[in-house]
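Novice: The next part holds the structures, each set out as C-alpha cells.
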Structure I
Amino acid sequence: MALHQDTIWEVRTGGNNENGGGFHNRVPGTSVDYTQQNAPQLDLTDLACAGAGNITITSVVGGFTAAMVGNIIRIHAGANFIVGFYEIVTVNSGNSVDLDRTPATGVGANGHGKVGGGQVNCDLIDVVVVPGNTVYIENGNYAAHPATTFNGAYSKALPLIIWGYNGSRGTRPTGVNRPIIQMGVNSFGVSYFAKIRNLAFEGSGADVLILNPSAAPPTATKIVENCKITNLAVAGTVFCVRIPAGENGWGVFIDCEFQGTGGSTSTGIKGESTAASPHVFNCYLHHLTYGIQTSGVNMDSVCAFFSIFANILNTGIYNNATNNQRSIVQNCVFTTIGVDGFYNGGVGTTLVNNTFSDCVNSAINSQATIVMYNNFFGNGNNWLGNTLNPADGNIFVNPQFVAPGSNYALQRTSGLIDRAFSMRLGV
C-alpha cells in the first residue's frame, strides 16, 4: 500500500516536524482528524516491529484507539526503522496497529513516533504527498521556511492543492489574514497539476515561487489564486514567479499581487520556455522592473485581463518571443511605466479596452494585429511599430484614477466610463 489520495495535511506555526501531520478519513464516523492541533495525540518512544516486510508495530506503553485509524504516524527515530510518514490502517489493540506499508528494514526497536499534530512547515511533506492530496496552511508567519519542492506526478483528476486558511479550513482569507511563507533566499516550487490558494510568499532569492518543469502533457496547468508574491531582494536579477525552460503547461494567476523591491532588476512573472504562457486575470503587478517577461519561440504568449501594471521601471509586458506570439491583453491598466507599456518582439497580438498612461517611451511597441478601443494619455509615443488608427475606437483622455499609486478605479467624471467595447445586441 501507500499513502492515500484523499489524505489531507496540516501545516501550522505551532506544529512540529516530528508530528504525523496527515489524515485520511478511512472509516467515516470513527476516524478522527488529529492534525488540527499543535501537539500530537499520541507520542511513543518504544515502538517495535518484527522485521522487514512486517506492517505491524507494537508498543508496551500503547495508547492506540480506533479513532486513530487514518491518521498519519511519523516515525522519526529507532533501530532499523525507516524514517517516514505512515498511515494507521488498522488498530489491533491499544498496543498494536497495522500501517500502510512496512516501516522497518529489520527488527525494529525503540522507535519514536507521533500520531497527529500539525507540521510546522512544508519541507518534509513535499516529497511524500501523493496526487489528490490537499495541504492546508493555517494563518501565521512561517519565518525562515526551508526550500520546498512538490514534485509528485499530480494529474488533472488528482491535482495537488495547497490551501491557506484563517480560522477554519476552506475559508478564503485576504490581505494580512493569509499565511505568510517567508522563503528567505530559498524558493517554493510545484510541478505538474497544482492549485495554490490564499497565501503570501516573500523571499529575497532569485525566485520566490517556481512553477517547475514536468513530464506532464502540454495541458498541465498550475493555478495560483488569491496570493501575494513579493521579492525583497535589493540587488541582482530576480523574479516573483518563474516558469523555467522545459515547462509543459501554463501558469494561471487569478486575483494575485506581485511586488518587487528597489535596487534589483525584478520581474513579476517570468516565462522562459516555448510553452510558458502566463495567463493573468484580475492581478496587480507593481514596483517591478518588468511586470511579465516571456522569451523563446512557439506558443510563448501572454494573456492578461482586468489587471493593473503600475510603477514599472521598464516594461509592463515584455514578450520577447520570436514566433507564434498570439497574445491577448484586454481591460488592463498600464500606468507610470519607465519604457513601454506593452512590448512584443513577434506578431499576432490583440489589445482591446486597455488604458495606457504615462508610459515614457511608448504605450505599445509592437507589430500588433489588433489595437481597438484603448485609451492613450501622456505617453512618449502611443504606438511604435505600426500606425495607430483612432477610428478603431481608440481615445485619448485623462483616465482620472481615484488615487494614482494606490487606487486605480475611475473617478465618476472620467472620460473612460462607458467607452469600452462590449457585447452588443445583434452580434
Structure II
Amino acid sequence: MSKVVKLDDKAVFNKIKSGMRSTSSLPESNVQQMNVWFNYFKANGAIKVPRSKTDISWVGKNHDKIHKYLLDTYKPPKYKYSTLRFHLEALANILLAIDKNKYKEITRPMWNKALEHQKTIDEQRKENKLTPTEIQNFVCFQDIERARDEYHVKWLQKPKNKLLNMYHLILAMNTYIPPMRLNIVGMEIWTGKKEPPSNVKTNYLWKKSDGKYVIVINHDKIENKRQEHAEKKGYDYKRQMFDIDKEISGVTQGKRLQNILNESLKYYKRDFVLAGVRTNGAPMGKTSYDKALETIFKPAGKKPTQNLLRKSYVNHWYKSGLDYGTLEKIATRMRHSIGIAMLSYMKVNIKCNKPQITQDILPEKIDIKPPKAKTDYFQPAEYAKKYRKLNAEKLKVQRQDNYKKNSTKILAKKVLWNLNHDTVSTPRPTTVDKYKLKYNAKYKMWESDLFN
C-alpha cells in the first residue's frame, strides 16, 4: 500500500474531526454521494438503512458492502475515472469522520484506489482530449447560445410558462456570464439590505436595493481549499462575490442577464434562482437540472453536463484571441485558474466550425410583430387622483370601517415594517404577544402569525 498523506502525516491526521454521528459537519459533496448509496440500498434492501438520511452510523456498520458496491458499479469506461474516485474518497472521509482510529487502515485501500484513478485522470488531461462519451454529448458554445435564443423566443410567447422560464434562464446563466459549477442549483434569492449570511453553505443571488444582482458564493468544491490557503498564507479570508453587471469587455452581457432575471421573477415569484415547475417554488435539484439540459438538447441527441458546458465556454473564448488579462477575469468568475482551464478544460479534439444544432432540428423562430402604435393611453395615476377627489367622503368612511375591522393586522404591518427596516431593533414582549411576532432566522426578518 502506498503512503497516504491524510493517514500517514501525523499533523494532517490529527486535524481530522472524528466522532461524528450526523451529516452536519460533512462536506456537501460527501453528503450527496452518501445519499446515492442510501437510496440504492433502501431500494434493494441489501442493507438496512436508518430512517433519517442525516444519520451516518450505518456507513460504518456496512462499509464493506458499500465499498464492494462502489467498485462493482462505477467501472470505467461506463463511468469516468473521477466518478469512482469521488465516491471512494467520500466513503473514506465519512468513515474517518465516524472513528478515524478504528477505520484508519480500512480506508487506506480506498485512498490508494482513488490515487490510482487520479493518475489516470492526470494522464488523460495531458492528452487534452475529450473522452468518447464527452465527444458524443459535447455542444459547441455558439449552439448553446442559439438554443438560448430559441427558448427566449418561446418564452416571450408564453411568459407565464414556468418550464420555458427556467430552461431559458439556465441557458442565460451559462452564456451571458461565465458558467460556474453547479452553484446555481439550490441558490437562494436574497433581498436584504445587508449582505447574505456567510456562516452557511447556501449560495445566494443577492438582489440589492438598487436593483443590481450579485452572486455570493459560500460553498462549492474549492471553498474549503480557498479558506485553508488564506489561513496558511496569513491573510484574511473573504468569500467571493460577483457583480453580474460588472462586464468582462467583449465577453459578458451581465446587464442583459439582470433584465432577464427581473422578467423571470416577475412571472414566476420564488425564493430560489431555479425552482421546480411542479413543486410550487421548491428549489430545482441536480437531477432535474441534468434532465433540463437533456431535454433542451434532445433534438440534437445530446446529454451535456454542467462540466461540458464549462468546457464549451472555455474552448470558445480561449480560442478567440483574447488577451491574458481578459482570460484571467473569465477564470476568476469560473472559480479556477488559467492553468486549470488550460489543463482540464481546453481540448484539442473539439471541432466547432459548423453549428451542431441545425435550423431544421430546433423549432423555427417565431416572428413577433411589433404592437401597433397607440396614442390614447389609459393613465392610472390620473384616474386614481380624480377618483379620490370625487369620492373623498366615501373613501374616508371605508378607511374608518376597515380600521375598525382590521386594526390589529394594520398595526401589525406597521410594527413589522419598523422592525425589518431597522427603525426599531427589538420589540417589547407585550408587542410580540399582541401581534403574534416571530423571528425568521433563515430570512433574517420578523414575521407575524396573524397573516398565516
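Novice: Given 0 as the derived value for helix-only ellipticity at 222 nm (-39500 (n - 2.57) for each DSSP H run of 4 or more, over all residues; to 500), which of the supplied structures I, II does it correspond to?
Specialist: Working: I: 0; II: -15500.
It was calculated from structure I.
Novice: So if we calculate relative contact order in percent (Cα under 8 Å, 6 or more apart) for every structure here (I, II), which label has the highest result?
Specialist: Details: I: 8; II: 13.
Answer by largest value of relative contact order in percent (Cα under 8 Å, 6 or more apart): II.
Novice: Of the structures labelled I, II, one was used to calculate Kirkwood radius over Cα pairs in Å, for residues 20-59 alone, giving 10.3. Name it. Kindly include the intermediate steps, with their values, before the conclusion.
Specialist: Values: I: 12.5; II: 10.3.
Attributed to the structure labelled II.
Novice: For which of I, II does Rg and Dmax of the Cα atoms in Å, calculated from the coordinates, equal 25.6, 85? All intermediate terms of the calculation are to be shown ahead of the outcome.
Specialist: Numbers: I: 25.6, 85; II: 26.8, 90.
Attributed to the structure labelled I.
Since every read-out is calculated from the coordinates, none of them should be taken as a lab result. Worth saying up front: this structure is predicted, and the values here are computed from it rather than measured.
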